[in-house]
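**Student:** These notes open a run of structures that come right after.
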Structure I
Amino acid sequence: MKIQFGDRIIESKEKISIQELLNEDIKNSKYATVGALFNNEYVNLDYKIKKDGKIELINTKSKQGAKIYRTTLIYILAKAFEKLYPNEKLVTNYQLNNAMYCDVENFEITDEFLEKLTNEMRDIIQRDLPIKQVIMTREEAKEFYEKNDTPKGRLQYDLTENEEIYMYFCEDYYNYCYGTMANRTGVVPVFELIKYNQGFLLRYPKSEEPEKLPRFIQNKKLAWALNEYKDIHRILNIETVYRLNKSITENKIKDYIMLDEALHEKKIANIADKIVKNRNVKMILIAGPSSSGKTTFAQRLGIQLRINGLKPITISVDNYFVEREDTPRDENGEYNFEDIEAIDLKLFNEHLTKLLKGEEIDVPKFDFKVGTKRYDGEKMKLEDDEILVIEGIHCLNDKLTSSIEKDKKYKIYISALTVLNMDRYNRISTTDNRLVRRIVRDYQFRSYSAKDTIRAWPKVNNGEEKNIFPYQEEADSIFNTSLIYELGVLKGYAIPLLKKITEKEPEYAEATRLINMLKYFKEIPAEYVPTNSLLKEFLGGGDFKY
């Protein structure tokens, strides 16, 4: 076999593992190697090479390496927990900053508990134990599950088209993860367990600095919003993909869709009520990461405001870009339209101030082709029963509206804060949920392929991390746009688009990873989605204009 690694072509025998083939390169890497790309597919270092191909090693300095680090650390946490507390039930709930929020059902989290768990995890890591991937046939898996009464990896077996069932073993402990995992415990030495709310946080490094923990930042408002939705769905008994699939097979899914949509309507109405009660508020500022459903949310909020006697008037930040030659540039010398300095802050604030005083303004229209503002005679004036609604990535940053008093502003952060898990140990990433939404929407309305969307996604994420996430806690309200059933609907749209990406294309690895997540969802017919649902922003055919 011929294997390309960097500038080298390596002649090798068949069925050699990546670990064996590149052992010296792995040992000499500055940052811990936790996985690899083989022919544009994410694989474990124990992966046996059976054909010619190209290998790229994945270390903890990369985004994918950070994901593998996190997955492996959760596996070690679960192994340590089950050894110490075999009769208790640990649940990994959601990501909060660079940490995973976990709790134990009907169990008090104490300092002693966290110390014991930390020491056990450190022992597992220091012994640098091998984590072996075991592949079973369906018949072997049937015998395994008959012998072991466990939900671990059970979704794989329930999916009848899976001819092979995977499990990861470390000593006598076994579990499954829906993603790539490191092949040794010693590569994830940096972590911390700290008490948080009724549970605890498993903290881990960022990809930018994989050798140390980042500064701990409280996200009280975000945690509250996530906990609220988690508790509601726990009451509904829809916390995992297994439970969601069961509701479909039992013909209960329409009821859960109605409950989920009713929850959205109630939360939007509550936000509108809070705004109306505060007589000083003259401006609503809405921000959230890509594919959060901001457009539909703003229109549904507008309906609730009208019920309360307030007429929402929209002003677009996109019309207030600085002239093209004044636009800041990024590190590659390209125009950075996401930088707040790309906005004509002086003019924008002058116009806002005039509007709040009841004065009239000439509304600019930004011509993106030539890069300048134009005026076509459009005027705007804010009446007493009207309220400004502004949507944009910088809306939680006070620099955008620096001339406006704080009590006149009401800030709303929205995002698809996913609370559905694959199982107790495997969560579904909020970022992945949004990416699936965007893949479907981009194809439906922008003629972009899934490959185009995946290629652009890292840049989108970088802009969010710089311009949106640091200001989450500035919000007066947080609205979770996720719907417990949505991936079951989006699956039917997304998988055919993802399958168009070929093995030779760099985006194949992400496409395969997303397919491997979505395939476990039973499909839900799109006609079950109400026409006023936020999900229609991505599917089309809804009540609102986008």
Structure II
Amino acid sequence: MKSTAEKNLQEISLSEVKEKLKELNPSEFDKMIIDSNCTVERCNYHYVNYAARSAEKQSMFIRFPMYPQIANNFAEYEGGDAKHGELAYFPSNKILDNLSLNHQIEPESDPIGSAANFSFPLDTDGDSISLDQKYYFISDRTYKETCDECTGKKLVSCDDFDCDGRHIWTCEDCAGKGQNTCDTCAGSKKVVCGTCDGRDTVRCSKCGGDGKVNDGLVAKAANSKYAQEKRCGKCQGRGHVPCNNCTRGRVVCSPCTGQGKVTCSTCSGKKKITCSNCYGDKERFGMIDCPTCKAQGEMAQIAFVKTSINKHQVEKLFDQGNGLQEITESEVLSYANNGGSKQRMITNINEQVVIERDEIVEQYATTIQNELGLSLDDFNKLLEEDLYYQVIPCVQIKYTHMLTNTSHEVSILNFFESPSLKFHQEVEEVKSDIKDKGKKVGRFFGKLLKTKSFKSKDDKKKEIKLLIYLAKADGIIEDEEKSFLAENINSIDEFTSNEKQEFFDLMNTASLPQLTAEDVKFSSDDRFNEMISKLESLAASDGEMEQAESDLISSVKSLKS
């Protein structure tokens, strides 16, 4: 692991970067102009797969009534320092399980626990830490004693406020009479009639209360709309009649049935109240079980230290420096071997400390250790540390695209092992927009009218195509040839999207189409000769003209003739 990391940390020169680019994508490399003074930006990403175990100790105590079924278990804890020393292992966890399962009593954090109690050794399983650590108890704070609340009597006076230990007492609500004055009628036995509201009369149902009725005789006049009226016979014209439901406007009170008294709801008429909370027998009259000791008369306490073994698993990426622009963490992590074999870096068990971190990983392991809150000396104590780490070197350079003459960045990720390229821009992405449509219209009319501008652009287009043909003639495009091409092409912005795509396709194809007479047809002989001169200069730019380059120039000349 260390030797691999050291290999991945070795220097990376510009020439090595260029060789790697050529190896990974030769067709793209042929279009990349890389300045000899170009700076290689580099970042070594360190992937760390970290696993650890730590011990955390907690001072605890549990206080409980001395139940009979626990007494035998607790006897094993008694005896203090004289019998057990300052600290002793739990004989078993039965007593804790019993209290939890049968009495729902759980240990609590001990506010007066001492860090000195944490010096007890950890349990091991061979050379490794045991995951199941025994508890140990603090003997001088483990004891049983008489219950303070009941002083060992197991009973205390009833804590019900009304009872106060009396168990049976005269009902105060009815003063021991078993009855109370009726609240509805206030003892008067009668209440106001609901039918007549105490008036003793109600509206006459026949005349509606006005004392007059229609006797059914119709006036003799043919156009009369009204029947003759007469005094109501039922109410004698008074409009109301006596109420049939009451006497003088009052009726018998329903809740007390006219008695003026009701049964006391507090004592249910028994005149006495018996407490349901306390005992009524002679020996325990007015007493309840002591709520503290649950009627056991004794309380017990076990103070102990609980040790938990915690597992930690962390995967993290560290960058040595500021990282590279537009390189994401997820991209770098895709090269991380998260199944790599971990090596033991630290063993720290019972004062036997072995640290084997190397200088490469020291700072990263320490960072993770601190983030987890682990310590070699204090609890939460780092016991075992296993670690796999990997160096993922990434580089980034700037280059000029030979055809577009624009500057861009390219990165090589994981330079030495399974490297890959990342181009940060789509250099050859061709888009058709309003401006492009205007160029196409201009080209159409220029061709139609045979304008000087059209001829010049057409010559330029053919020249670029022939330069590409010559550059690719011998299968190798040297740096000098790239520079010559870029200088003579300068820019292809003046061309339409279709024409740009044609240049890119020519540059990218493995097999170039056969040249035709149309490909070498220029607007004038001078322009043709100028183009031949450029082809010869390009062929000689790397120091010598290859046979394939000479043959291509001859072929162009023959097509012209």
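**Student:** Which one of I, II has FRET efficiency 1/(1 + (r/R0)^6) of positions 207 and 367 (r between Cβ atoms, R0 = 30 Å, to 0.05), as calculated from the coordinates, equal to 0.20? Don't skip to the end; give the middle numbers.
**Tutor:** Values: I: 0.20; II: 0.00.
Answer for the origin of the read-out: I.
**Student:** Here is a follow-up. Match the computed value -8000 of helix-only ellipticity at 222 nm (-39500 (n - 2.57) for each DSSP H run of 4 or more, over all residues; to 500) to one of the structures I, II, and report its label.
**Tutor:** Numbers: I: -11500; II: -8000.
Computing helix-only ellipticity at 222 nm (-39500 (n - 2.57) for each DSSP H run of 4 or more, over all residues; to 500) on every structure in I, II gives -8000 only for II.
**Student:** Out of I, II, which has the highest value for relative contact order in percent (Cα under 8 Å, 6 or more apart)?
**Tutor:** Top value of relative contact order in percent (Cα under 8 Å, 6 or more apart) goes to structure II.
**Student:** From I, II, which structure was FRET efficiency 1/(1 + (r/R0)^6) of positions 391 and 463 (r between Cβ atoms, R0 = 30 Å, to 0.05) = 0.05 calculated on?
**Tutor:** Source structure for this number: II.
**Student:** Moving to a separate point now. Looking just at Cα Rg over 2.2 N^0.38 Å, which of the labels I, II belongs to the structure with the highest value?
**Tutor:** Numbers: I: 1.04; II: 2.17.
If we compare Cα Rg over 2.2 N^0.38 Å over I, II, the biggest value is for II.
**Student:** Taking FRET efficiency 1/(1 + (r/R0)^6) of positions 55 and 503 (r between Cβ atoms, R0 = 25 Å, to 0.05) from the coordinates of each of I, II, which one would give 0.95? If you can, show how the numbers build up before the last one.
**Tutor:** Numbers: I: 0.95; II: 0.00.
This figure was derived from I.
We did not get these values from a lab; they are worked out from the coordinates using the rules stated. Quick caveat: nothing in here was measured; it's all calculated off a predicted structure. Cβ atoms are built from the backbone, for glycine too; each structure is taken alone.
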